[in-house]
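Please go over the structures that come below.
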Structure 1
Amino acid sequence: MPPAPPTSLMLVLPLPIYSIGDVLWLDTQACNGLRLWLKNFDTVAVCCPVIAASEPPAMTSPVSELLPTDKLSIHCLPAAWTPPAFLRHLLRTARELKNLIDKSTHLQFAIGGFWGDWGAIAALLAAKRGRKAAIWTDRVESQVMAFQAQQSRGLRRLYRRINAVLAKRLERHVIRRSAMGLFHGMDTYNAYVRYSRDGHLVHDIHLGAESRIAPHNLTAKIARPSGRKIEIIYGGRVHPDKGPTDWIETLAALKRSGADFHATWFGDGPDLAASREMIARLGVGDRIFFPGPTQDREALMQAFRDADIFLFCHKTLESPRCLVEALLSGTPIVGYDSPYPRDLIGHHGGGVMTAANPTALAEAIAALIAEPDALARLTEAAAKDGHPMIDEEVFRHRSDLIKSL
């Protein structure tokens, strides 16, 4: 048999790439994603908006040091997130995208937003050229934008609300025009599948089998003695979308119930200072800690494995990877109910979902602390739910779907 023709994948991502001198820096997990795409395609062309920076942001890596440059080409697109910038760059960027579409055997475009959404533009260009493309999204961006608009005031609020409406219309139009929809997590799948010709529930994970909690450590964790101080954790941006105010209110209520715990939120974000002020104002600084970001990924994962409960209060329809990371760590996820976390624990029940209010959530955690055997069973179930969620498997699944077009 003749050898199979070479495969080339074109990706358009909304994630910015940072230009520092002659070096391009990209989110470290995104670099891992490119490594996995290259396991499934002979070459990859990735397009990202570029931002000039004086130093690399936290959790980024130099692309050329991690990935083979002979198989990977990076195309820097303008970061055109305002109407004037987008219109100024549209024609030139569209020509570049059309050229890459014509050269690639397979296409996947991540969409999200409105102004400067080059993934959506690429998808429409591909459809016009009769090419089959897969659309990718890991959150309902228009709903996130609408939520964020509610946090604003005056003209800024109006502008953001209009953009959210425009983004909602663009999302649906692009998904309808594209051959396949790859929707990460049940929240996004439920929101978008009705508009897709061929919609699939998929996942986006950047941890390998080595990240699973070791069996002997899981056994020791399940056997932890009752009456100890419970360790509660969260890892992610301190942003209104993630619900830091609800997180603190939940833990303040938990303290009032008499529960003994220590809670840590690892991460940076616009609400970090306000969260620290709220902790001081409520007098819970002896229980709740916001140490800020950490660049030590392994130390963060060890903290996940050491924790008894992963507490989350997400406010928008998205598919944060931190919930998967908690399950891989054998740490039950406890938080606000939505289709995404409910699906993650659908096989073994490695978590507890509640109504979206701090009182209900505090009561659920207090019940677990009061019943050590129930928490132990939940820990074992969490590890079982997390066991199949490793990066090579989920990227192979997505690659096979894209190749089927």
Structure 2
Amino acid sequence: MNIRLFLCLCLLHTACYAQQALQPGKGLNAFFAKLESGKPVVVAYLGGSITAAPGYRVQTEKWLRSAYPASTIKTINAGVGGTGSSLGAFRLDADVLPHQPDLVFVEFAVNDNGGDSLTICRAMEGIVRKIKTHDPQTDICFLYTINEPMVAGFQKGVLPASMRYMQVIADYYGLPSINLGWDVLRLVEAGKLAFRGEQQGRIAFTRDGTHPTDEGHQCYTATIKTALTQLKQSNRAQADRLPSARYPGNLQYAKVISPADKAVKLTGHWKPLKEMPALKGFLTAYPDAVYTGDPNDSLTIHFKGSYFGIGDILGPTVCARVIISVDGKIMTQNRFDRHCSWNRRNYFFIDELPDTEHTLTVKIDPEKIDKLKMLNKGEDPGDTSRYAAYNFYIGNIMLPGGQ
């Protein structure tokens, strides 16, 4: 059966799930067994900016510690703003798995919404398979956060597309998922919350339609606490082994290499990022990062597989776009965007390539743009002299790995 047709049939099953927060799957038995016996546990939170913020993540950590005082609970903040599940699959090896987690929360529903169905399913399946291959006893729970563009669908009783795609993976692997949107909208409809900003005495859930306020995060935390309590009380049989992969090309074997790797050829006058003090905070994630502002400089790499990615940095000093040549075929990738008044980790992928040998070259597009005009209206651009630079930053390179 055609894989996209198969996915559509699966989505018919998940589109109209009952309006309840918890889909229990096969539970979190290994995690709760450790907590009940007073053993130490590690909880990792993998996600975007909603996870990176000191909100539901910190609040659930505090609740777990109060509920299980005999256990030493260590938490890992693996949230990176503006990133989705594709980058999450690549970040696991560095950001999560070395900490030997007992439970991994995965939160990408907002950042992935609007993305390609197969891309999301392959990324989420890759995340699950990486974790379970590393340690079969590690439990996983998907968290579905909500933003304003999703509200209309929720009000019709239909899950947003990203959640439907993710639930296909959760169902296949027997993983619990917690939908944080239903309880939020019930409070909105009850007149207790305003989804964006305060309205007629209602508490603001968000200020911008996406990122919860402190009170908004408390709503998320209340839903998670209730769901975890229900999961603790359930006792469901666990899968004996990891089933075969559902989606060919999933990111289980995805790997990351440094710009300093011998497979990478840098020509021209690339400089180490450590020479740019304003961006030194990114050296933790990108210890070998390099940059250039010269359109004649290039990166070239030979690889085998169906995709390629670069982890980079966006901000006021980034170039408008880069030019990419794959086996002689030219394409471009925009880098400067409306959020570039501040510096942040980012990435891009070139995928859907034939699963063969490729030669890829990347360099700066020399075209200049009106950067200030592109920024969000009302956003403080800061020191406008920074926008004169047109740099390309390479933090790491993401490639298919061998099985």
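FYI, it's all coordinate maths here, none of it is from the lab. Please read these numbers as outputs of a predicted model, since none were measured by experiment. Cβ atoms are built from the backbone, for glycine too; each structure is taken alone.
Descriptive notes on the structure:
- Test item: Cα extents along the principal axes in Å, for residues 73-112 alone calculated as 28, 18, 13, pick one of 1, 2: 2
- Origin of the derived value 0.25 (FRET efficiency 1/(1 + (r/R0)^6) of positions 33 and 193 (r between Cβ atoms, R0 = 30 Å, to 0.05); candidates 1, 2): 2
- With helix-only ellipticity at 222 nm (-39500 (n - 2.57) for each DSSP H run of 4 or more, over all residues; to 500) derived as -14000, matching label from 1, 2: 1
- Given 61, 54, 45 for Cα extents along the principal axes in Å, calculated: source structure among 1, 2: 2
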